[in-house]
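Please treat every number below as a calculation from the coordinates, not as lab data. Keep in mind that this is a model prediction, so the values were computed, not measured. Cβ atoms are built from the backbone, for glycine too; each structure is taken alone.
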Structure I
Amino acid sequence: MDFLFNHNVQFFIAAYLVGGIPFGLLLAKKFAGVDVKASGSGSIGATNVLRVVKETNPSLAKKLGAATLALDAVKGIAVLIVAYFMGMSEATLWGISVLAVIGHCFSPYLGFEGGKGIATGMGVMMFMIPLETIIALVVWAVMAKTVRISSVSSLTGVAALLISSFFIHPDMAHAPVVFIVFLLYYKHIPNIIRVLKGEEKRVI
């Protein structure tokens, strides 16, 4: 058990456990009395919180959706900030980033189920590669305004982040970025199938 006293291991465990906190589920149950895992898409993310709570309380839905988005992003950054100021290596920071996203997507508090990872992924990317993340957010905003399909907007933004990272940081080890992007796309497979069938709902 000596490995548990290794700082890297401690940060990796913390990243996974903090990343796994299902803020969307907790906020919706606490303030709206609904279970987002049993409604809508079943996701614990901001989009489903907004969609489910909107059915009964539109004004509250926007607040809870925004709070979920912010908290899911912040939980990805929180452990990174502590590790950064403790002088952890860039490799360790990337490991923390990956595990935070894994924690959200496969939460230990929800039987290893979870959300789709966009907000948490963008949170860690904003810390690690901010310029690429800003590009991704701009692409996401344009797609959200025009296409108005949450999954399409998110995945297009993620693709823009990955592609731009090869141009902006050509010498960077891209494996963690590729893995996170792969995980986000994997979690969106049901959405991708619905998009191809023309069944994915638009954000109103």
Structure II
Amino acid sequence: MENKPIAAGKSAFEIVDTDVVFGELELKPDTILLDVASGVGNYALPAAEIIGENGAVYAVDLWQEGIEELGRRASELGLKNITAINADASKEIPLEDESVDTCLIATALHDLAEVNAAEGALREIARVLKPGGRLVIVEFKKMEGPPGPPLKIRFSPDELDELVLPFGFEKKHTVEAGEYFYLSSYVRRQAAIKR
């Protein structure tokens, strides 16, 4: 992958139903959350505030400028429980095996798939999630935009399942997450794929 991801600097956060997303994440005071393709931390920062000092948020993105901005924003807010990591999640998420409770990928998996990085990222997510850990994916509905990416790179919920389930996940459900989005939730059901 190149140093600057396809959609670096773009965010759908303002038009996603974030109440649905945060409701699905079920964050608790000791949650360990991984936000893959976190960008500048639109989800990671409020998650860190909800989780508090007994938990942690790991925000991973290949986009170095975004990670630097997230670090600045976290510092300004006095959030010490968030770690901003500049890394290629499709190659290595620098976390221990089975160390994460919940993982979020918000409106980014289609971009990873477009550059043949989705499977590597899902393998790494499966490795770092605890057994029973949750994977929450927000994606654009498979319809013409704008907003969002071209129709040809969008996933239907069934196509998303085909991509995710082989990595040891069981589907919980799919729900609406705003006019243009859906959210699919999965649980890690078996031993992760080791490196």
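One of I, II was used to compute semi-axes √(5λ) of the Cα gyration tensor in Å, and the result was 28, 21, 14. Which label is that? Label of the source structure: I.
When helix-only ellipticity at 222 nm (-39500 (n - 2.57) for each DSSP H run of 4 or more, over all residues; to 500) is calculated, the result is -8000; to which of the structures I, II does this value belong? It must be structure II, since only it matches. Compute percent of Cα pairs over 21 Å apart, for residues 19-90 alone for each of I, II and report the one that scores greatest. The maximum falls on structure I. Each of I, II could give distance in nm of label points 7 Å out along Cα→Cβ at positions 27 and 83, but the derived value 1.7 comes from II.
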